1. For structures I, II, which has the highest computed value of mean projected area of the Cα convex hull in nm²?
2. To test your reading of the models, identify which of I, II gives 2.2 for distance in nm of label points 7 Å out along Cα→Cβ at positions 28 and 124 when calculated.
3. From which structure (I, II) was distance in nm of label points 7 Å out along Cα→Cβ at positions 100 and 204 calculated, if the value obtained is 5.5?
4. If relative contact order in percent (Cα under 8 Å, 6 or more apart) computes to 26, which of I, II did it come from?
5. 14.0 is what came out when Kirkwood radius over Cα pairs in Å, for residues 92-139 alone was calculated for one structure; which of I, II is it?
6. Given a computed value of -24500 for helix-only ellipticity at 222 nm (-39500 (n - 2.57) for each DSSP H run of 4 or more, over all residues; to 500), which structure among I, II does it belong to?
7. To which of I, II does the computed value 0.80 (FRET efficiency 1/(1 + (r/R0)^6) of positions 84 and 180 (r between Cβ atoms, R0 = 35 Å, to 0.05)) belong?
Structure I
């Protein structure tokens with residue numbers, strides 16, 4: 001009995017060691033105080049399509065905390081992403097950013113939206129296989145790595161020789177499509193679509209980012225520069 005009890009204690013201790021505690025929210029009130037860098041100060045012409053600053057997202061409305069369509073990241077993440085972008089351009093490829101740093105208040109808004117009654121406006125486009133409450137957990141969480149300033153959601157564009165005309169590669173789903181089809185290795189995607197996902201993943205991993213296998217577009221700098229701290233500074 002004692003040996004069983006000892007094993008149980010070890011098991012519970014191991015489980016506890018793998019739990020991720022909620023981050024501390026920084027008292028910083030400006031990007032400068034937090035060392036959040038506007039990515040366009042490093043790459044002035046990087047392609048930005050910041051979805052939560054407008055209505056083209058799963059909530060169907062601009063999201064709290066996004067007052068401008070800008071991409072802020074902690075300096076190490078911003079510099080790493082800028083280096084990836086510069087390297088891709090040699091192969092006539094570019095990144096398109098959908099989301100970068102995400103204020104804590106925006107994460108709260110997502111949770112509120114998931115608990116609100118269904119109005120059906122965005123279900124077919126973003127979560128056809130789920131009811132809103134079922135998105136809580138795997139897709140919508142009370143905390144987000146984005147709020148720590150080193151996570152990005154992005155796409156890969158293929159450009160002509162001039163670099164002016166660029167088209168997104170076929171990834172099989174659009175950004176924020178909540179379905180197993182968006183899993184990087186989904187067998188529901190075609191071989192060509194998975195190859196495009198791998199092309200994006202390989203470029204990001206080579207630049208120091210790790211992927212999130214449930215969402216082909218989601219990457220976090222590894223190691224994260226500030227894993228225990230989140231920010232609630234509006235994007236302006």
Structure II
């Protein structure tokens with residue numbers, strides 16, 4: 001299981017309804033995208049970090065390990081805005097207002113990524129998928145997603161086991177050995193994936209699978225106080241951004 005999934009299963013907000021956390025997390029994401037990047041981006045990012053590290057109880061180290069990957073994509077996406085290709089200034093030249101556009105994009109995307117991480121760190125996938133059927137998503141689609149979610153972790157576990165076995169047999173001792181190990185890892189993982197899928201299908205058939213996976217969904221009720229607090233936070237961020245924008249800050 002990935003660290004972010006472990007954190008979601010042990011989150012302080014695990015017992016809350018996923019809709020509450022979706023309203024807060026994705027609401028912050030939409031707010032970060034729609035508001036002006038300055039000062040909206042820093043305000044949304046600060047509010048999201050305060051919620052993650054405070055009420056949600058996410059550790060700073062675990063949050064940084066998860067955030068640095070999307071942050072890398074944000075930086076990579078902002079860098080091309082610094083230059084322009086072609087034109088009278090040559091094949092490659094600094095773009096007009098490039099730093100400003102790159103900074104705006106970085107502020108928006110990084111703040112929006114934190115909003116998505118808020119939902120991911122507090123809501124396990126196993127709590128969300130079964131409820132999608134009630135929301136109108138076809139049951140076979142949800143079943144396939146649940147099975148793929150399970151197989152994904154089994155495959156990652158198999159990859160880790162094979163890599164440990166290769167390392168114990170000096171499979172990474174040299175460049176040639178490393179390439180052979182990579183080829184063996186790919187072949188073994190391919191075979192194991194099909195084997196695990198076949199065993200899973202046999203297990204479902206042996207348990208009377210009739211086209212629908214029936215799982216127990218933890219009971220959770222919507223909290224009006226939580227929804228009101230989330231709406232108030234989003235409204236305060238919008239109002240604060242617009243006021244600061246009017247003041248020229």
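All of the numbers you see were taken from the coordinates with simple rules; none came from a lab. Computed from a prediction, not measured in an experiment: that's the story for all the values here. Cβ atoms are built from the backbone, for glycine too; each structure is taken alone.
1. Result for mean projected area of the Cα convex hull in nm² over I, II: largest is II.
2. Working: I: 4.3; II: 2.2.
The read-out was computed on structure II.
3. Details: I: 1.6; II: 5.5.
Going through each structure in turn, the value belongs to II.
4. Values: I: 26; II: 32.
Structure of origin is I.
5. Values: I: 12.8; II: 14.0.
The read-out was computed on structure II.
6. Numbers: I: -9000; II: -24500.
Checking each candidate, the match is II.
7. On the way: I: 0.80; II: 0.15.
Attributed to the structure labelled I.
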